[in-house]
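S.K.: Multiple structures are listed underneath, in structure tokens.
Bear in mind these aren't lab numbers, they're just calculated from the coordinates by the rules spelled out. Predicted model, so just to flag it, every value in this text is computed and none were measured. Cβ atoms are built from the backbone, for glycine too; each structure is taken alone.
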Structure 1
Amino acid sequence: MPSPSVEDYIKAIYKAHADNGSVATQELAERLHVSAPAVSKMMRKLSVLKLISHAPYQGVELTRAGEKLALEIIRHHRLIELYLVQAMGFSWDSVHEEAERLEHHISEEFEDKIDELLGHPTACPHGDPIPTRAGTIAPITDRPLALERSPARLMVKRVSDEDAELLRHFQALGVTPGTAIELVTQEPFEGPLVLKVGGKRVRLTPQAAKKVFVDAITTSEEDK
């Protein structure tokens, strides 16, 4: 059974690769809040465990076994988040840290019970896809709201879950997964984005808009 530390590294490698297409030692150090020498030491251990392939100066890649482990951990994490929100009444801004602690310690039977209880969900409270038991995962929406140009009708698909204060801000504005929004304009000199959410106008800074991921709403979707 891999240690929590090994699982944390594998998950970080998976996410870094998904975000950037490559994984550098320094980036892993920043994501995991450890030193570069500590990362290098763990890379050697993960290579021995055949969870990664690693060539100096060429970055890190997960092996098939490593990717399977990463998706299993992510599945645990996102199911736990959803269970905490739906079954236990936690707020969506508090579940990330709880799930970080619990994801290493639940059994596959416990995971299956949560999945069944929740009706086999496909996304966590923040809109991220939940990997299947078989180790597959749906493509993610990676178009940040900050890159959109007005006017535009958009659907919020997911938001970054790592900043609790920012999640509370999104909640207050109504910018949550599954919500249709309208990008009205952006104020001059790289000012806030003006959005229409549920009939009211709200403002979102460009920095915050980088953490909101959207899809365009097509004419056929609007007619439904």
Structure 2
Amino acid sequence: MGSIYLIRHGQASFGADDYDVLSPIGIRQAEVLGAHLADLGIRIDRSISGALRRQQHTANTAMNQLGSNCQAIPDLHIDAAFNEFDADAVIRNLLPGLLDEEPEALNILRNGPQNRVEFQRIFALLIGRWISGDHDQPGLQSWQAFVEQVQGGLTRLLQLADSKQNIAVFTSGGTITALLQLITGVPADKAFELNWQIVNTSLSCLKFRGSQVSLASFNSHVHLQLLKEPELITYR
């Protein structure tokens, strides 16, 4: 059987003008991940990333660590099917309908870095509306359309895969959540309960034979835990 390692990007720049940039912690997480893969002796035969900068930076940083340990590393291929969903568009489109229920929601979202717990609560409410399909709007990609986008990326990956390859896919939490739903059949709301637990640079492993795919492990971040530096375990 072959293995697909789903790797969430390192910590991005939450609260900054440009979120799509790894923070210093995110860069360190990616370096630690690459060193960990080298220590395990895992050979990566194919490396794929979404088109987002934080995904590609994580991929290049981790794979460079493998290369520095005398392992030949494959070229990085970009497939935008593994991009994250557009969270800003979800907020922009669905927030007005939430304000009667949560009149302080806009202020909470504007000050997210100062109140992460309340930000997460409001964001989870908006995601719940989005994945329900009851609030679809013109111009906003639906959850189902996003899942179909991710399915296309997985299908292309498998069509080009050899049966015993190790494939690294550098992606994002929402994309991993969509893959969990596709592979395990778990409802979207339950999949997102798992989403909130996905650690930056965590490893989830899929096993595949032909077009058959199963989940082997989820959200492993032992490479960060072993360092005993709690600040390296982040979720956004």
Structure 3
Amino acid sequence: MHVPAHLLPHWILVVAGMALLLSLALALWHAQWSALRQAPGRMHLVAGGAVVCLMLWLLNIHLVDGLILHFLGVTTLTLLVGWSFAVLAASIAIIALYALQGLDWAAYPLSVVLCVLLPATTTWILARLLYRPSLQHPFVYILGAGFAGGALVMLLLALAALLLFWSSGLNNYLQNVREFWPLLFLLMFSEGFINGMCVTALAIFYPDWMKTFDDQFYLDDQR
């Protein structure tokens, strides 16, 4: 989601910039760079995931006063490569998105916070919560982290956007929310379906690619 920077209070842009710098520092510090050196093929997953997200973001719609909405796909990217590499890869992908569409660079930190940090962190926490013996079933991972995770991310993004519009005094945006709020359920279903299908295919055919999918934990019959 992109909101033009000139419509937002300065303090929101400053807070978003600080959150961006902190998250990038944490991602660089905690990223398992040794895993990329040991298995260079995983770099292709990181780069390919960023490209796929970029292509998904380019399929966007322009609404009132420069507001741009698009699907995310960050849920699948996070489950595939982990939180750190998902944040780094998606942040670079947003740079490409801004360059291709000529967007206002002042709003870049906020876009990363809403479209990368929020979904990546939510997905990572959800995946860790589902990783427990009482939920030791691959369908729990696929349905919970993939389908439900994508829908949950879209819901939280909508709530964060609503809070942003209210705190910024964007009454025209709030008016559009009141008129088109039923579309949220369609967006949640679509985001959940896209991520759920991708996670299902990857977990079934390429489980070793998935950073968060432990095939011995979920598929081992000896319990």
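S.K.: Once distance in nm of label points 7 Å out along Cα→Cβ at positions 156 and 188 is calculated for every structure in 1, 2, 3, which label goes with the largest value?
M.R.: 1
S.K.: A follow-up question, please. Supply the structure label, taken from 1, 2, 3, corresponding to relative contact order in percent (Cα under 8 Å, 6 or more apart) with the calculated value 15.
M.R.: 1
S.K.: Also, I was wondering about something else. Hey, distance in nm of label points 7 Å out along Cα→Cβ at positions 100 and 132 derived from one of 1, 2, 3 reads 1.2; which structure?
M.R.: 2
S.K.: With distance in nm of label points 7 Å out along Cα→Cβ at positions 140 and 164 derived from the coordinates and found to be 3.4, which of 1, 2, 3 does the value describe?
M.R.: Value 3.4 for distance in nm of label points 7 Å out along Cα→Cβ at positions 140 and 164 corresponds to 3 out of 1, 2, 3.
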